[in-house]
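Structures given as structure tokens follow.
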Structure P
Amino acid sequence: MEKELLSYVKKELDLVEDSIYLLDSKAGDVTGDGIEDNIYLIGNKEDNDAIFAENITLVVQNGATGRYISVSLETDSGYGSRLFIGDFTKNGVADVKVSIDSGGSGGVAYYYIYSFNGRSLELIFDFEEFNQNYEYKVNYRDFYKVEVINKTLGKIFVIDISYRDAEYLSEIYYAEGRLKEPIEGDVLPLGGLFPIVRDERKDTYDLFAIQRIIGRYNADGLGYAQTFLTWDRNEFLPTNFEVALLGQEIDDQIL
């Protein structure tokens, strides 16, 4: 870590001094003055090889003035912390995306996107708000069907699980295909948030959000809820929602 940056971190940030590490860094014009800025993720780790970090903090050095600005993340610990720099707000100025993996078995991750507003960093995407804004119901139905309902967007999808193995199905259904008892699945919190290019003529990005759809338990994967988001004036709005199914090995006789 550069001495100047380390000096700023030790003086201005509430981090444990003897375990401060640079987690990731990028360069790009995020202040909109046409001059490249330096963007850093700083945090505390046990050692340089450790992948878990805490007290994760975003630091931006203005390329024109050399001044630093920082913001502490609401959820500031996790694995594989990383940065992406790209224009999500479609104003010709790059924004800063922060990604942190939870490390849990559900594959959940934490995401923030910041945009410069004058001299301060403005939070324009918060993974917790996204998770709260989209409400789902996952219900098993008779005859080997599972309904996935996005209550927020008013959309329903039906997954055919008749291809699942006989033991799995026999635990849920009677022989004639009727449910033995009501069963609900779930849509897990955000597990992936990927920058995508929807228009190759523009140097801007939209977002592709992925959430796992599960059945009776976490390892019982049924598919993925996929939401396409684009910036519209002052917020990210969904432009499309779809459900992706998990493939299954097929019998050679079918080929």
Structure Q
Amino acid sequence: MLTQSKKRIFDQEKSEYTFRSLNSIINSLNFAKELFDNVNLELIIVDHNSEKSVVDKIKLIISNQFFKSRFISLNVDDFKKDINSKNEKNEKVTLNQMSNMSNIHQSLILAKESDDLIYFVEDDYIHSIHAIKEMIFTYEKLSSMLKSELILCPSDYPYLYSEIENAKIFLGNKNHWRTIKETLCTFLMSKQMVMKYWEELTYMCKFEHYPFEKPLHNIYEKEYCLSPIPSIAIHCTNINSIFGLSPNVDWKKTWEESELK
């Protein structure tokens, strides 16, 4: 998925997905604003080589919000030395993939600075207005019920319905949530879980697996990873992807609501 090149749904410029993803997250944060009265909330954007006009617009979007924010320009050279030049297929790792791996590595390092929950988000996930509140309340409810840390993914991926397999169903805040064994690189995780699986998570940034997220999937064999039914965020990838458009969601409505006003 990180190297996909097919046309995306809505067929817009890449920057438009970034702007709408960011705006949808901010809208969702504002909808859940009362939850953050005593929380040290910070939104951090890690960017690599975006055009100045895109960077300026991102900085404008995150300015004057109720939460703290940071914009970090990624230096891939800081991480290149740690990346194996050959991947699991014994092929040369592309520069684009090195950038993706470095971005994830930088995000993990930033996660070490956090106090509690970290939400890692790729730049093509359009969130519903209820997404953040649903994830926070669901995390609190189910982690207490299960007496365990857990991972939450915001998307109900199509692949989940391509095979018949057993899954546990839980009632979250408003949505039902099901156990899953695979995600991409958008998920919510506690700092405790990040530190517990630091080696596995950073290995994903040093060696290109197939699938890329294999180290994550290995973690999900040991820990609860849940996704919502229906989806609370749509992944704006190509329409035929098994990790693309979620079922039973009004994609057009979600897209239109994320437009910058």
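Below are the figures for this structure:
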| read-out | value |
| --- | --- |
| Read-out helix-only ellipticity at 222 nm (-39500 (n - 2.57) for each DSSP H run of 4 or more, over all residues; to 500), computed value -10500, structure in P, Q | Q |
| Structure (P, Q) behind the derived value 13.1 of mean count of other Cβ atoms within 10 Å over residues 109-116 | Q |
| Which of P, Q yields -0.48, -0.73, -1.01 [log10 I(q)/I(0) by the Debye sum over Cα atoms at q = 0.13, 0.17, 0.22 Å⁻¹, for residues 13-84 alone, calculated] | Q |
| Kirkwood radius over Cα pairs in Å - structure with the largest value, from P, Q | P |
| Winner on relative contact order in percent (Cα under 8 Å, 6 or more apart) once structures P, Q are ranked, highest first | Q |
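A short reminder: the numbers here are calculations on the coordinates, not readings from a lab. Computed from a predicted structure; not experimentally measured. Cβ atoms are built from the backbone, for glycine too; each structure is taken alone.
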